[in-house]
1. Could you tell me which structure in 1, 2, 3 was used to calculate percent of Cα pairs over 41 Å apart as 31?
2. One of 1, 2, 3 was used to calculate mean projected area of the Cα convex hull in nm², for residues 305-576 alone, giving 21.9; which?
3. Given that distance in nm of label points 7 Å out along Cα→Cβ at positions 497 and 513, derived from a single structure, equals 3.2, which label among 1, 2, 3 identifies that structure?
4. Where is distance in nm of label points 7 Å out along Cα→Cβ at positions 329 and 361 largest, in which of 1, 2, 3?
5. Which one of 1, 2, 3 has relative contact order in percent (Cα under 8 Å, 6 or more apart), as calculated from the coordinates, equal to 10?
Structure 1
Amino acid sequence: MSDGRDKQIPEELRAISAEELQHASAALPDDQFERLIVFIEATRVLDCESVKAQIGPENKGLAAPDLNMIQNGWNQVAANCLTPLSQKGAFPLMESTVPTRSFAVGLLHQFGRAILMQRVADMVQYGILTAKPTSDGFDFTSSEEGRSQWLDEVESIQLIDFENRLARSKAPSYNAWQLLEHDEGSGVEDHPGAFLSRRRDNLDQWLQADVDALMIPLIRPWKTNRGTMMAYDAIPELDDHFLALALSFIIECRDVVGIDPTARLGASTGGDIVAVAMAVASLHMKHVRFAAVASERHKEISIPQSLTIWCPEDQLATDIAEWSGLPRERVTAAMEAITLRAGEAAYLARQTMAQIPLLVSFENNVVLRPVASISRNPLVAMANILIARDPRTRDAFDAPREDLLRNHLYAMFQGRRYLCIEGSIKLRCGSQIVTDIDAAVFDRTSGDLAVFQLKWQDFLTNDVRALRSRASNFAREVDEWADRFMEWIKARSVADLGRTMRITPRKHGPIRRIFLFALSRTAARVQGYGYSSKHEAVAVASWPHFVRVRREVGPVDCVLDRIHEVLAEEASATVEVEPVPVEWTIAGRKMWFKDLYNRLPSDTGRREKNERWSE
C-alpha cells in the first residue's frame, strides 16, 4: 500500500461517516412531532438497554460494543428530534412495541456508527489505529502506543475499588498504616506513628437489608389505552435507602469532574447542583429498582415503556426542596443546570460521546427522566450543558481545580514529619517570573523536597482531536516547567529555593534532595495520544496513580524518593486487555475492528456485571 493511499484513507473514512449519517437522517420522519415521538422511544430503548447492562441477566441485552454504539447515537437523535412542546403540561403517551423499539435501536446504532467513523478517521490519521483496505471495507488494529491509554483507566478503577474496600474493612491497619476514621484524624497530630484515614459515610443506618421486600407491596400496574405501565407508592425508608446510594455515586462523580461547592456555575453553585443531582439520581435509582422488582412480579407491565418516565417540572422542584431543605429558588436554579432543554439540543450534534442528562425538558413544565444518565457520570453532561450555554462557564469550573487538587495532595502528607507549602510559589529572577510551583512537600526526616506541577487536564471526552490537543499541552507544559525550574536552580541555589518557600534550616532542617512531580487529575500516560514528557527528572502520574503508589510505598524512611522511583518505573508500564473483535457494515462497507473494544482482565478492579468496557 502506497504512502499516498495511506494519506487518503482518513478522508475515505470521513466520507463513509458522512454517508452513514445521511442514511440515518433520511430515516427520520419529516413531521417535527413525529420526530419527537422517535426521540422518546429512542430514550426508552437507551434506558432499557443501559439498565439491562447494569443489573439484567447475562446475555439478555445488547453486546457491550453495541450498547456503546446506541449510547453515542443518542446525541444525534436528540439533536435532530428533540423539540419543545407548546401545550403546557402535555406529554405524548404512546405504546412501546417491538416494531417501534426495533426502529429506535436501528436508528441509534446507525447514528452511532456514523459518529464512530468520524473518530476512527481521526485515529487512523494520527496513528492510533492502523487501517488495512480489504475487497469490501477495512480492517482496523490498534497501535502498540494506543494501548497505553488503558493504564490511567485501570488506575481510576482500582482507586475506587480500594477506597470502597477500605471503607468496608474493619481491619485496624493497612501496609504499616494505622487506619483511622475521618473524625478521629484531628486527634493524632502529636501522636507518633503512621496514620491513614478511611472514608466512612455512615450510610449503613439508612440502607435496607431487604429493599425488594419493601417494594413488592407498593407496586401496581397502571393500565392506559397506550399499554400497561408501572406505578408505585413511596415510603420514607425507601427514599432514605436510595438517597444514601446516590450520595456515594454523585460524590464520586463530583470528584472526577472537579466541582467546587462554592463555584458559580450558571445561576447556581457547585454545592447546590451536586445536592440536587443527588436527589434526582436517587429517584432514578429507586425507579430502576422498582422496575426490576416489577418485572418479576407483574408480567403484564411493559418495562421498556415504564423505565422512561416524566413528571411536572415545578412539582419535582417542590419535592426536592421539601426533601432537601434547600430554598425552592435554589433548587430551581440547580435543576436548570442539570436539565437539557429541548430548544438547545442542537449542540449535541457536535458531541462524539454520549451526553445523557439527568433531566430533559420539553419546555412546557414537563421533564423526562432518562435513567440511562446514571449508567455513566451525569455531571459530565451537566458541565457540557452549562459550557454550551455560556463558554465562559469553563473558567468557573477551572478556577478552583488547582486548589482542590493541592488540598487532596496535602491531605496525604499530614503530621509533624511534613511541611506543606501553602499556595502557588513564584520563582523569580529579579522582577521576572521564571516559573511557578503549584505545590511542595518537605520531609523534615529525610530532607527531601517534592515540588509539583498540578494539571487538571480534562480527558472526559472521546473526541480524538481534543484528546490529542490536551495530551500535547500536558506533555509540553510539563517539560517547559521542568526546564525552567532546573534553570532557576542552576542560576540561583537550593538555599534560595528554601528561602522562597520559607523552609529554614534552623527550624525545618536543610533541603538535601529535590524531586519533581507532575500530576494530572485523570490522565498522564499520554503517549497513547502521540505525546509524552521527555524530561527524565519528572515523575508524571495521574492522581489515582499517585494515590495508589503513595499508599503502597507506605511510611518508609525516604517516602518522596521512593514514590518518585516507583512512578518513574511504572511510567511506561503495560496492561493486558482482552480484545473483543466486532464487525459492522457501515455505508455498505464491512468494517472489522480487531481490538477497538477491549475487556479488562479480572484482576484490575471493579466490575459492572464482571466486565469493564471501553473504546
Structure 2
Amino acid sequence: MSDLEPTSSVPEPPSPARAFLHRCLLVDLEVTLAGRITHIGALLGDRRQSGTQATGLAFLDTFAREASAVLGHNLADHDLPRLRAVSPNLPIHLLPVIDTLILSPIAFPSNPYHRLVKDYKLVRESQNDPVADARLAGTLFLDQWEALERLHAAHPVLFTALHFLLATGNTTEDRVAAGFEWLFGLIARNAAIPDPELGRRAVHEWVDQHGCPSAGVPEEAFTNREQRQALAFALSWLGVAGGNSVLPPWVRKRHANAATWIRHWRCQPCSNRECPWCSRHHDPRVQLKQWFGFDDFRTEPRAPDGSSLQRAIIASGFRDESLLAILPTSGGKSLCFQLPALVRYQRVGSLTMVISPLQALMKDQVDGLIRRTGNPCAAALYGLLTPPERSDVLRRIQMGDIAILYVSPEQFRNRSFRTAIATREIGCWVFDEAHCLSKWGHDFRPDYLYAARFIREFSADVGTSVAPIACFTATAKQEVKDEILAHFLHETGRQLRTFEGGVERTNLEFAVEETGEHGKLGQVRELLAEHLMPGRGGSAVVFRSRRKYTELTAEFLRSNGWACEYFHAGLTPPEKKRIQDDFIAGRVQVICATNAFGMGIDKDDVRLVIHADTPGSLENYLQ
C-alpha cells in the first residue's frame, strides 16, 4: 500500500459509561401543576421521540421492550409514579431505574450543584423540550459515572458501604435498588452486592473515621430503602465535611434522618477522654487554637466558679444552648459566637446568622474574622453592597461557602434573602448588641423586634424546630435583661441561660470636663492634641448628638490639621463605606459621628473617645 493511499480508521469502542448509557431508555415528562402529563420525551441509543401523552405512551412501550434500564432526573418520585397512574402495565415499570437526582449527592457531595443542575432541577437548554431534558440527564449521568469510578479507587470502604446500602433490597420489586445493583456492580468490575456483614462493617468503619466511634449506627438505618438512602447520603457527606458542602435541601426534607444521624455522630460528645473525635472537636481550647491560634481564653471576666467566663459561654455554644451573655466592650464577646459558629460549620455544615444593628460593625467583624482565621467563610448582607456583591453573597450562602452570615434586621423582609437561607440548616441565631431589642427596638429599629417572629415563622415553614438563640450585649439593666428573656421565650419558646460579666473596664480611664457651649470645639481640639499627634499613630472618635454637629466638628478639626471625617445616617452608602474603610486603615485619624458609629468596631489604636454632647442615657454612655 502506498504511503499516499488513505487508510481506513477503526472506531474506538465506546467507554463503559457510554455503552451503559446506550442501553438505557432516557425519559423526561412535562407535567402541569395539577399533575397532568402534557409531553413525553425519550431517547434510546440513537433514536429519539417526543409527543403528547397518548402518542408518548405508545413509543415508550416500544422503547422499553428493547432497553436494559430507564434513566432520568427525579424518576423515582416524579416521572414514574405519574406514568404508573395513567398506564400501570407499561413495560417501563419492569426496568431497573437510574435516577440522576438520587445519584447527585452521592457523586458530588462536596457541592450539591453540578453544572447541569440548579436547585436540584436540570438546567434546561429550552422550554418544553423533554427530549433535550432527557439528553441532559444522560450527560449528567456520564459525569456521575466518572465520579463513582474515582470514589471506587480513592475510598473503597465508602464505595462498598454505598453499594451495600443502595443496591440491597428485593430487586425484583424495588427497581431503584436493581438499578444501583447494575450500576455499582459494573463500576466495581462486575462485583456482587456486598453481603450484610461486609456492608455493615464498611458503614461502621466510615462513620468511625469521621465521627465519634462510640455513637454507632442506629439499626433503623438498615430497615428499608428510604432509610438506607438517607444513610448513604449521610455517609457521602461525611467524606467532605468541614468544607463548602451542605446536604441538599431536598435530602434534608425527604430524608430528615440523614441530618439527624450526622448530628448523632459529630455533635454529641462521649465520655471517653481518649476518643479521637470528641477530644479534638468538642474541646473549646483545641478549637480555639485551631481556628484563631490562641492558647487559652481570657481570664477576665470570671465565671462564678473563678474560671474563664468566655470559655463557659463558648462551651455553652458548643452544646447548642440558648443564652444571653453580658460582657464589657473588648471583653471578647465576638469570639463567644464566632468560635461555636465555625465549629458547627465544620461538624454539620450549618449556617450561623448574626443579626447586627450597624453596617459598619458587620463589615468590620467580617473583615476581622477572615483576617484572623485565614478562611473566607464569613459574609454580610447590608445596604452598602452593590447588586453584584449582594448576588455573590446569596450564591455563596446556597453553595455552602459561608459559615457565619451577618445581616441587618431589615433583611428579614427580603424575599431573596429568605430563599437563600432556606437552602441551609440554621445552626444558631445570634443577636449582637441585643439591648437594641429593648432600648432601641421600639423606636429606633422596629425590625429588630420582628426578627424573633421571623425566626419562628421561618422555622415552621422549613419544617424544623427553632435553632438555638444567643444574645450578646455590653450593657443591660435588669429590666432590659428581663425584657430580652421574656421576648424570646414568648416568640420562639427558647429559654435563654444568662452569663453576666459586668460592665467594668480596667483598661479605660474616665474623665468629665466642664466646658461652655461656645468653647466646646476648642476643648475637643485640646483633648485630641493632648492624647494624639496629627498624622501619628492612634485614632479617636468624637460623638455628637446631631448630624449637623458632626459636620461642623469635622470641618473645624480639618481646619486645624486633623485628618477627620464625619459619619452619620444621612450619608450615601458609598460615602459610608469609604469613610469606614479609611478610618480602619488609618487614612482618617478622627471620626466625628452620631452615637451609634463605634459599636463593635475592632480597631486596636483608638486612644480617645470624646462625648462632646451628653449621651441620652447611662447605657448609651457605657456602650
Structure 3
Amino acid sequence: MATSKEYSNKTSPRSAKTLLGVLLITVAVAACYANTLDNDFVHDDGVEILDNPLIKDPSNLKRILTSPAWAFLQDTGDPVGSNYYRPVQYLSYLALYQICGTAPWGYHLYKLILHLGVCVLFFWIGLRVVGFQAALIGALIMAVHPANTEAVSWISGITDVTCALFFLVSFYCFLMSEEKPSIGWLIGMHVAFFVGMFSKETMATYIPVLLIYQWLQGKLPSRRQVVRVYLPLVSCLIIYLSMRLAAIGSFTSQEQIRYDDLGAFQGILNQLVLLSRYFQLFFFPLNLNAHHVFDPVLSLADIRFWFALLVLAGILASWAYAAKHSNSRQSAIMAFGLLMFVVVLSPVLIFYKRIGDNVFAERYLYLPMMGLVLSLAAPLARVDFQPYVKAAFLVLFTLLSWKTIRRNSIWEHELVFYETTAKASPGAGLIWNNLGVAYSRVGRTEDAMKAFETSIVSRPNAEAFGNLGRIYASRQRSADSEGAYRKAIQLNPRSAINYSGLADLFFSEQKYREAIPLYQKSLEIRPADARVAFNLIDACRMEKQYEEALAACRQVASLGQQQAKKAYRSMASIYAEQGLKEKAAEADRMSESIVLPR
C-alpha cells in the first residue's frame, strides 16, 4: 500500500495544488447544499431542539453526559425508551442554541461546515494514500453524492457527520504520527476517537479499520504500537461503554425493535440483503427516501435474496477484475476501501433475531461510503485522463450535484417532508402519523384524520389511535373517540396523554366519575401536568369527592408558585363548599401570600 512519504513532498496540505483542490471541494459543497440554509426544522429536529430543555441551559451539561437521547421527555412523564447515547449531538445543539437560538439556518450552516470539513479531511487523507488526482475525485464524489443528503440536509443527521469527522481526524493523526512520529499526533488520534465515540457508536469500528490498514501495508502492529496506539483506543472504548451502560441501562431498547423472532439463518439472509442494498444505494442513488421500510427475507424462496446475491457477486467480480489489472499498491488500497466499507457498516448489518424498523437508512452510508469511494478511486491514481474522460467525470459530478440539490428540498418543511416520505413509503405507519400531526397544525383536520387512519392500517400504533381520539372528540364522535383512546391505552399503557384525553372526553360529557380514575392514572405517569391536575380537581368537586380534590390541590401546589396560588384558591373553594370556613380562609391567606413575579 502507498505510504504517506510517497506523496508528502508533492502534495503538502499547504501546496498551491492542494489549496486548489480544497477550493474545488468547497465550491462543490456550497453549490450542492446552499439551498438547505432556507430549510426549517423537520421530523426529530423540532423535539430535540425546540422542545429540548437540556440544550437551553448550560447548567444541564452533566445531564447531557449522563442521559440517553430523548431522556428530557421523561421530565414530562413520557416513558420514552432509547438505545441512543448522543452527548456530542446535544452539546452541539447547546452551543448552537446559545448562538442562534431557534433560527434553523444556523443549524443548517453548521451542518454544511461539518460536511465540508469531512470532505476536506478525506481529501487530505487521500493525498497520503492515493495521491492528488484520485484523492480529489474521491472527495468530490463524497461532496456531491445524493445519498448523503439525509445526513447533511437533515439537522438530526448530525450524529453521522460528526462521527465521520472525528473518524477522519483520528485516522489523519495516525497517518501523521507514522510520517512524523510525535506524541502530539498520538494524543490527537486518541482524543478524536474518544470524542467520536460520544458522537455515535459506529466510531468503535475505527479500531478494526486501523488494524486492516496496517495489515494491508504488510506490517502488523509492533508491541510498541500495541501499547502506544491500541491499548489507549481500547481503554477509551471501555470508558465509553461504561458511561453508555450507566446512561441507558442496556445496549438497546425493546421499543426500537420491530422484528424479534428471526432465526439465525434468516439473520444471515437479511444481512446479505442489507449489504447489497447499501451497495445499490451508492451506485444507483435514484429512489431516495427518508424512511425506508425494511421487510425481512424469511426464506431462500424470496427472490430478493437471490437478487442481492447477484448484486454482491457482480460487485466482487468487478472488484477482482479491477484489482487484477492494477498494481499491488492499488490492489491493496482497493481491498482496504472495500473492507472498510463492510466493517463500518457492520453495526447495522450484524444482528441476531432482532431488526429495527429503520435498519436501512441513507444516513448510515455516510461514513462507510468513504471506504467504497477510496476503493474506486485507487485505480485512478496513475491514470492519464484524456479530455473525453474529464468530460465524462464532469457530466457525472453535474448529475450527482443536480440530484442532491433537488433532494435537499425534501427537508424544506414538515409538510413537504412527510408528504414526500409517506408517498415513497406507504407502509410506514410512523410517517403517516407524523403527517397527520403536521396536517393538524395547519388546520387540515380531514387530511389529518385520513393520515392517522392510514397509519393504523399500516401498523397499529398508540400514537395514531390517540391522535384519532382527539380528532373524533373535536367532531363530537364520542363513541369513536372513546374506542380510539382505549385502543391507544391498550397498545401503550404508559402514555399519560391518552389517559387524560379519554378523561377529557368523559368530562365534556359530564361523566365525571369515569373521568376521575383516568386523570389519576395520567398523573401517576406525568405528575407535573398541571392542566390534568386541575381537571381532576374539578371532576372530583363535581362528584363531591373532596378528599381526592384536596389531594390533587396539594400535588399541584408543589409545581411552582403560579400553580400553588391557583391550587390554594381551589382548596379555599373546596373547603367553602363543605362549610369549613376557617380552613377556607386559611387557604385564601396562603394564596394571597404568594406574590408572583411580574
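Only the coordinates and a few stated rules stand behind these numbers; no lab work does. Quantities reported herein were computed from a predicted structural model and do not represent experimental measurements. Cβ atoms are built from the backbone, for glycine too; each structure is taken alone.
1. Going through each structure in turn, the value belongs to 1.
2. 3
3. Structure of origin is 3.
4. Going through 1, 2, 3 one by one, distance in nm of label points 7 Å out along Cα→Cβ at positions 329 and 361 peaks for structure 3.
5. Corresponding structure: 2.
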